[in-house]
Structures are given as C-alpha cells and as structure tokens.
1. Comparing mean projected area of the Cα convex hull in nm², for residues 51-162 alone across 1, 2, which structure shows the greatest value?
2. When helix-only ellipticity at 222 nm (-39500 (n - 2.57) for each DSSP H run of 4 or more, over all residues; to 500) is computed for each of 1, 2, which one produces -7500?
3. Who wins on FRET efficiency 1/(1 + (r/R0)^6) of positions 363 and 539 (r between Cβ atoms, R0 = 25 Å, to 0.05) among 1, 2, i.e. which is largest?
4. If you rank structures 1, 2 by distance in nm of label points 7 Å out along Cα→Cβ at positions 59 and 571, which sits at the top with the largest value?
5. For the read-out Rg and Dmax of the Cα atoms in Å, a value of 23.1, 77 was computed from one structure; give its label from 1, 2.
6. Comparing relative contact order in percent (Cα under 8 Å, 6 or more apart) across structures 1, 2, which is largest?
Structure 1
Amino acid sequence: MTSDPFSMDISRHVWETRYRAAGETTVSESWQRVAHAIAAAETRDRDAWAGRFRGLLDGFRFLPGGRILAGAGTGHRVTLFNCFVMGEIADDLESIFEALKEGALTMQQGGGVGYDFSTLRPAGMVAAATGTIASGPVSFMRIWDAMCATMLSTGARRGAMMATLRCDHPDIEAFVDAKRDPAELRHFNLSVQASDAFMAAVERDADWPLVFPLRAGEAADGPVVERRWSGSGAAVPCRVIRTLRARELWQRILRAAYDTAEPGVLFVDTVNRENTLRDRETLSATNPCGEIPLPPYGACDLGSLNLTAFVTSPFAAGARLDLAALDAAAGLAVRFLDDVIDVSRYPLPAQADEARRKRRVGLGVTGLADALVMLGLDYDSDAARTLAAQALQTVRDAAYRASVGLAREKGAFPGFDRDAFLASGFAARLPAELRAAIADDGIRNSHLLAIAPAGTISLLANNCSSGIEPVFAAVAERRVLGRDGAYRTHRVVDLALQRWQQAGHPGMPPALVEARQIDPRAHLAMQAALQPYVDNAISKTINVAADTPFEHFADLYRQAHALGLKGCTVFRPNPVTGAILSEPSAARVPCCSVEREAD
C-alpha cells in the first residue's frame, strides 16, 4: 500500500468532510482513532485488540458504518449506530408528538429513523374520546418531514427516514400516491408492508378489505375481521372500513413505483418467518435503506467487508477470491461490531436497552461487482452468482462461529433462548456444526449479517462498487455535499477500471458491465442467490431503463416475492426524482439517494 491510500480526489474529499476528526492529517490516524475507541470495550488486552482492529481497517479491507468512522473516539455526543426503528406510535396526540421528539433527538445525534405508521387512525375516522376527526398517517408524516428539514438547517447530517404502512390500512392508497407530488415527503423513503395474504389475493384477483382495530368500548357498525395488527401481540378485532380489489391496489403500488420510484415493498411475512427472534418480536419496519428490519427502538450496527481487497492476482488467469482471508476478517469484524454496542452512545435509554439485550449487528460486503470484474466474471452469470454465494456463505459461517466464540468468552446475548433461536427459519438452515455449537455455548448476537448500500464508505474506498450492486458507471460525474452546504462535482472512475488501467491495459476490463446494460432480472437473481445467507436483509436497488415497459417493471415485484426476498426497490428514471448521477436541485435529493447519506 502506498503512503497515500487515495487514488481518487472524491475519496479524499469524503474522508476530509465526513470522517476526519480534528487534528488528523492522514486516514491512518483515523483508523488508529477508531480502532482504539472500539477496543476500549475489551476488558483484557485492549492494545492487542486495537492493533488487530487497526490491521482490519488497513487497505479499506473492512469499512465500518459511517457513524462509527465519524464518531468513534472523537468525544462528540453522537451515536455510532447508523439508524434506528423508533417506538410504536400510539394513536393519541400526546404520544404522536412524543414520538416526534424522540425522532428529533435521535437524528440530532446522527441516527436515521424508521417508523410503522399503521397504528394511526385513517383519515376521516372520528375519535370517540374527543369527537375530533382523524387526519390520517400521511398528514402526520408531513410533520416528521418538516422536522427533518429543520434538523438539516441546524447543521445535522442529512436526515434519513423510512415510513411503512400496512397493505390493509384504510389510508394505504394515499400513502402509495403521496410522493407523486415532487414536494411531498422528500425526507422519507416509503415501503408498503405486503403480506402473503395480500399477495395471494392479488394472484386470485380477490377482494381485499381495508381495516382498522376496534378500540375498547367501540361498537362494530359493520363487518369485523381478526388481524394481528402493528403493535399487538395477538390478533385483534378490526372493523372493515371498505373493500377494494387486491389487484387494483397492487397495480396502484406498481404504477406509483414506476412513475416516482416509490413506494418499495416490504414482504413482512417472509421477514418474520426468517427472524431468529420470531418468538418474541413481530417486525414491521426497517432502517431507512431497508437492510435491517427492526423491532421498536432497535438499532443497526453496520460494517462491510470490501471484497475487492480479498482478490488475489486480479485480471490474471489465476485470479481468485481469498476465502480463507475473508473468513478471518469476518470473524474479527464481528468482534469489532459487538464492541461498538458497548462503547456507543444512545440517543434514548430504550435504544440502549434494546441493543444490549439482543446485540444485533449487521456485517455485510461491498465491492462485489468490482471483485467479479477483477475475477473475470460477468455479473449476470451463474459463475458470478455461485462465487458471490460462496463469499456470503463464508462470511455467514465465520460470523456465526465468531459470535459463538464471543458467547463462550463474554456470554450470550441476554435474550437468548436456545430452542426458540434454533427453531427460527434462518437458524434452521445453519450447518449442523454451528447449530450444535449454538446449542452448547449460546451466541453473542441475535443477528449478524446485513448488506447495506455502503455508498459513501465505498466512495471512501476509492470508488469501489457499492454493496452488491452492479458497477453503476465506469466513469461518471458525482456531486457530493460539502460541510459548507454546497455541492462539488467530481469525475469518478470505477475502482476495477482504475486497477485495470494501472496495470497498463487499454480499454475496459472484459467483464465490466454497467448497471444499465444488465437485465433487471439479473439484479433479482443476485439478491436471491445471497438472501439465504443473510439473517437481516439486503439493501438492493434494481435499476431499470426509463423506456422499460410497465409490464416488465411490474413483474419484478411479483418475482421478488416468489424468490423469497424480504423486500424490493426498483428505480426507473422519472420526472419526479430524476436520474441517478444527474444533477437535480438540492431540494429533490431523496434521503437515501445515490449519495447514501445514511452510511
């Protein structure tokens, strides 16, 4: 490694404006700060662990979440967790504004927030206690949106928020269409909670009731059905407010996504079947980029292994991915992320309690597409998907093995229940030796894997491809927000192309294919190949061309559900959000745009 680790001006800019602490003159000093700060959680051999963590960070091999890089060891009153799902919003004005306050306090310390707004009464419903008419969840989301904009004006980092709503909530149509107005809910990502029952009703072209729970003492003035509603531990009686055709609602969701890039879809039943803690929590919301479904007050503690750093002899006939080195790095990264839980600040006591009881972490990968290019594998090929699955299986097994080792050394997470954990959908697929080890020694972390967008930290690592996304563009113009609030434009070259050119090769690497040249079904196929090895979720945007026929676009969502994915986001350039890597006005930059401010 050269004395200057940056081959791109934009990478240096990202470090200087986002991650460099006062007094630091090199990124090596940043690594030293972060490693020592995280190793402070160790009770023995702190200096030795700091040295190991420092080695893990060298050469951009492991990229902790942006909040860790920016905050660890600085002494600032900030959280090291990128994002949170906030507490349940009770359906009364005092509770709603208390939830708003908690969100503001969390964002003030640098955390993004996710909410399930399904607990709020639909617009037009009369409140029995006061006789007032409810304005509905979308109206209250506008208050959150204004709060987020206000936080930006105070100098806080760009706010990131996720809102979900049940597919059987009476205001689901207003939610689906909310962002057709280019000025509406600009600081939110939106996802519809799509249940298996809804998807089956779409398949059958059946009626679909929109419902809301009866409150204590309320008389039913029409049909009543049982539903396990958001925030309820069991099925509750719900009044049928009205009925529509399931396909009509599904088409409305798809048309909005086609026209505005939102909403995404969260397949909540798949999420909960796979949850290793399904015996005690029902998940209905995610962090802003969708890679970690979380319970109320849950937090995401993120880090990504940079697969390009584990390719030996890139572009040569003997190029390979060093799985043994990846295994060792993954085990050490789990210890690093587990330590983050103990050294981080938390905006709210409830967040600290939730994190420490379950000790969720989200170890993932980035640079997949560039690693494939260096290995000579086309992104849309069986060989590429097989290699990617081998890498993720290696990370999964190393992560679980390390977490069992930490449980043996430091104790299992306080909420661990051996039989319930091993009976969960994800744990049932673990190798027999890992299941036996968990049965004998427990496990330190309830969840271990998540694939985040890793956009900004991938820019830091000399513009390697983000997460498991294809190479977006070999060469592009990127606008990055500076500390002064102004945008600067940089010419960026993909890392694999940089390495190819540095080796003296002309033209483009044979396997380098840009995202727009890849069939959207290949995006889905890659996500589906990796999901079985990820206990949280995968943040993945399926990019489609502006001229893609609606019918082809719509079928991607159906395929995503059939493939067992936990969610789906499809982006088509459109008049509302523009095109990725274009230069929209600052007012139109979504909270989790290509800049990935949530990193």
Structure 2
Amino acid sequence: MQSVLRFVAKSDATPETPWPMRLFSGICLLLIMSLQPVSAATPQHGIAMHGDLKYPADFTHFDYTNPDAPKGGKVVQASIGTFDSFNPFIIKGTPADDVGLIYDSLLTKAQDEPFSLYGLLAQSLEVAEDRSWIIFNLHSEARFSDGKPVTADDVVFTFNLLREQGAPFYRAYYADIETVEALAPQRVKFSFKHNQNKELALIVGEVGILPKHYWQDRDFTKPGLDIPVGSGPYILASFDAGRSVTFKRNPDYWGANLPVNRGRYNFDTLVYDYYRDGTVAMEAFKAGEYDFRQENSAKRWATDYTGQAFDSGDILTQAIEHKNPTGMQAFVLNLRRPQFQDARVREALNMAFDFEWTNKNIFHDAYTRTHSYFSNSEMAATELPTPEELKILEPIRDQIPAEVFTQVYRAPETDGSGRIYKQLREAKRLLQQAGWEFRDGKLINTETNEPFIFEMLLVQPAFERVVAPFIRNLERLGIQASIRIIDVSQYINRLRSFDFDVIVSSFGQSTSPGNEQRDYWHSSLADEPGSRNIIGIKNPAVDYLIEQIISAPDRKQLVLRTRAMDRVLQWNHYVIPQYHINKYRIAFRSFIQMPQVRPDYSIGFDTWWAAPTLGGDTQ
C-alpha cells in the first residue's frame, strides 16, 4: 500500500529508430540494450502481488458490485470530532473524513483478492519481469474536475511533492523509488533502486494523483479549507467548517463507465455530520439525523439498538464477517519515556490488564483476545517457528528475546473473576528485577527514587470504563496512573509530536504486508514527528525483518517473514494487547441496499445504493 516515483529514460523510441551507427555504434549498443526490457514488456490491465489476477482483461465489473445499481439519493453519515483541512497528505491539521473520494489513483484494488490492482487512471501498465521498473499508460480521456487533462506530469509532480513536503509516511513508504519521469504526455515510468522491493510496483499505483496546475503555486504544507481539485467520482460541494462536509457525485466524472467503477459510487450525495462523541452520535442516529453507522462499541451494539425504528424495520442491523487481518489494538507505551524502556516493566504492565473480566463484564463477551500484530490472518505467529522460519531468524538470534525460538506468545490470561493475585505477584517480581520496589504503597525506582507515574491519554470518553479497572490493578502494584480526555485536534497533535505516556491505538494490517511496516516500526522513523512509529521502536532486528518482508520473493516467504517479525514484536512487549472482532457491525436505514455478493476484504459501502422507491432524496 505504498507508492513511489522513479526516473523514466526514453519516450516511445523503437529498435527501428535510425542511428548514426558509424560514429556512435558503441554508445548506441548500450542504449539499445538498456531499452530492450521496456520494449519487451507486454501491456497488461492489472497486476497481482503474488500469483495471477482473478479478473481477465475483458472483465466488465467486479463480482461484488451490481452493475445495474441505480444512481441517486443522499446518504448521511456521522463523524466524531471536527476538521480544519481538506489536505489529508500532510501532518498539519485535521482532515475531513473521506476527502480521498475526490481523487483517483493510477490503479484501484479489487476487494475480493488479497492484493491485486487494476487500471484506473492507467489504461494499461508495463512492468519489468523483476519489477525493477513499471510504466503506466494513462487514459487520454482522464480529466480533473475542472476539465483539465490528467497527465504524466501530474503523476511526477504528485510523487515529488509527497516525498518532499508530505507526511513522513510517504518518505518511508516510497523510500526505494529512484526516479519518476514522464516519457510522453500520457506515459510515466517509475524506476526503483533495486529489484528486491516487489510490492513497490503495486503501491505506486495506489496514491491519489494531484493536479499540478492547482498545487504548484500553493503552500502544500499548510492546512486549509480551500476546496481542492481532483479527478475522482465525487467533488467537494460544500461544507460548514468543523461541522459538516458534503460531497456530490461528479456528473462529468471521466471514469464512470470503467469496468473497475461499474456499480460503484451510486449515491448522488454523501454528507458527513460531525458530533462531539460517540454517545451523542448514537442518539442522533436513533433520532433519524443520519442513515448509516458502523458500530465499534460492544456495549452499544448489545444494548442500544432497540426501539420503534428497529422493530418496524426502518433501521436494519447486520454483523458481516470479513477476512481482513484485524491487526493489533492495544495500550501503546511510549518507549521515549524512561519508565517504559525496560522490557520487564512492559511485561509486568501486561499482567495488570484483565481482558477476560473486561470482556465478560463490559463487552458482553463480544471480543477475542489479540495475541498477534497480524491477528485473523495466516501471518499470525500462533505456533512454534518452523525450520524455514528459523533460517530467517538465525542471523539476528543474538539480538532478539530467547523466547522467540522456544515459546508461542500468548498475552496473559485470567479466569475472569477479577481476582488476579497470581498475575500481580508475577508483575511485582518482574518490576523488582527491573529496579523498582514497593514503598509505602508506591512503586519507587531504586536508582532515582522517582515514583512510577504515567498518564493515559484518551480521545474517546466511552473508553474510560475500560481503562478504569486496569488502573485499579496498577494501583495494587503501586503505580500511579491517571486518565486525561482531550478533543480530537489536540489528540492528533500530541500523537504527531509523541507527547504522551500511554494511549489506546491500533496498527491495522493488510493481507499483504510490505513497505508500510517501515513507518510502523523502523528505527529511522522513531524520532520523526508525524510518523506512525508512535511506540518509538529502535531495534536493529526489527529493521532487518522489515527489509526481509519488503523483499519477499513470493507469498510463502512473505508469510514466513511476517510471522518472524510478529514473534519479535510480541516478545519485546512493546504494547499491552487488547482485543478484536472479525465482523463489521452495521446499522442503516431501510432505503439503503447492497449487492448480494460481498467482498472478502472490505465493507464495500461504495457499492451500495439508495432504493428509488424508498430513498432518492437528492436535495
């Protein structure tokens, strides 16, 4: 899921191009040899990370869409917090939800394949056999919303801009791009630093392409509410600053009839209304203020979806299973803080979180305990390492915990009674080994005589009920933990500057891990404000495994190398794992309809539509 810009050598020259052979034969021979891989590449309609594409070149639509879905209607959704920017590509500001709808990318993902991409802005692509370069041939009819054509220059401009002025994520994600060059008005080539980063040829196709003519004279680093120009299916029609955003389906959208778009983007109007918190938003939904809701609270799902609107069928609820990796949601410890730098301390804190009691008493037994950073996938390390995996781990044996080789990691488990005396005794033992002792009811560092104090920073008030029992258990260890709840904008800014002790956060994963792992865990990003290495990991063994994942030659090795990194992350106790669920819990007004076939790896809301007889409000 990453993109990069590379250099493109020559335009559309062919071997028949005349050359002054007598004067330049040696030079020309080298040039012709260098051009042969480009001319030898066969144009294709898509690209798969591993294996073959599901859909042939003449496919008419994705299986999980309804190509005859009616267009029209308005759907209102809820967002939490506020916004002050329409630029989601930088670290400043709080961008509006789903502003990416106004942008098209070179390729688009099929949501019923693990990682396959098909042409969107790109009519076709040509890729080196070893994936050391890729060329995109753009649709000549592709247009931005202001009518100007999308060109190779816009692609080059986009990647240069993102890597130079965008969020740190882009520099990490596209670090292996050598150059990007426009070969012709609708032809652009990415060249890569080496041929080991097999994912790079795909992820360069996923970023939204920005219009050069709009951005070249503007300050890209400054957040703002100027309505930008894009080439996507929707335009940003209007907004009420911080309160509401309205997108309208572009009636002149250039790509409406492409096979990858048939049956998608059916609503004429998408509205996002902003609410202070989840409780207020829930009451607004029951009062009919908006139409679609994805629930992330087990308590609300179990207790709040009742009443006349539900009994009458005006509001429908469903729990839809998916095959996505659920990643890692956890209490995230900031390793930049001295009290969290010892792994024994981090392991001790894990002992104080009683998931089983929490799940039973707060979550109505709705969740499964998370043990892996790649939970709900084949990449999770759930058994002892195989001989093939040991070969991957052997070069870093002396840099990683010994348990990686001998034990399967499991987060601490309890009997759910709330009496976790055994776990707390083990926690005290670990804390003593790490140089802490219990004095007068407080945990004190034996070297500095400083008490163990930290703050839990929250953005969701509803999560306080989950944290409070955890804090009570920490108090039994002499640890003084407090809760601070702040608004979304403050929270985002504090995360970007790593100004926190402990937060609740998650590390989402795809079905094909790759370059994004750098931004999550790599040492080079630990001190980069705005990076997603919010933990502050600086571990050479993790850096090594990241590169092993990125350079995996096939799916089998990708899985093995990802499991190896999972083990190393697990046994370093960087986080306190929480829980996951492999279902989308959704509620929606009865006028909203969906295809019978659902994608494996997405909720697929962009394929839904408004029934003409029940909805259809286009005001």
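None of the figures in this text is laboratory data; all of them are computed from the coordinates on show. These figures come from a predicted structure and were not determined experimentally. Cβ atoms are built from the backbone, for glycine too; each structure is taken alone.
1. Working: 1: 8.7; 2: 10.5.
Checked 1, 2; max of mean projected area of the Cα convex hull in nm², for residues 51-162 alone sits with 2.
2. Clearly, the read-out refers to 2.
3. When FRET efficiency 1/(1 + (r/R0)^6) of positions 363 and 539 (r between Cβ atoms, R0 = 25 Å, to 0.05) is computed for each of 1, 2, structure 1 gives the biggest number.
4. Comparing 1, 2 by distance in nm of label points 7 Å out along Cα→Cβ at positions 59 and 571, the maximum is at 2.
5. Derived from 1, not from the others.
6. Sorting by relative contact order in percent (Cα under 8 Å, 6 or more apart) in descending order puts 2 first.
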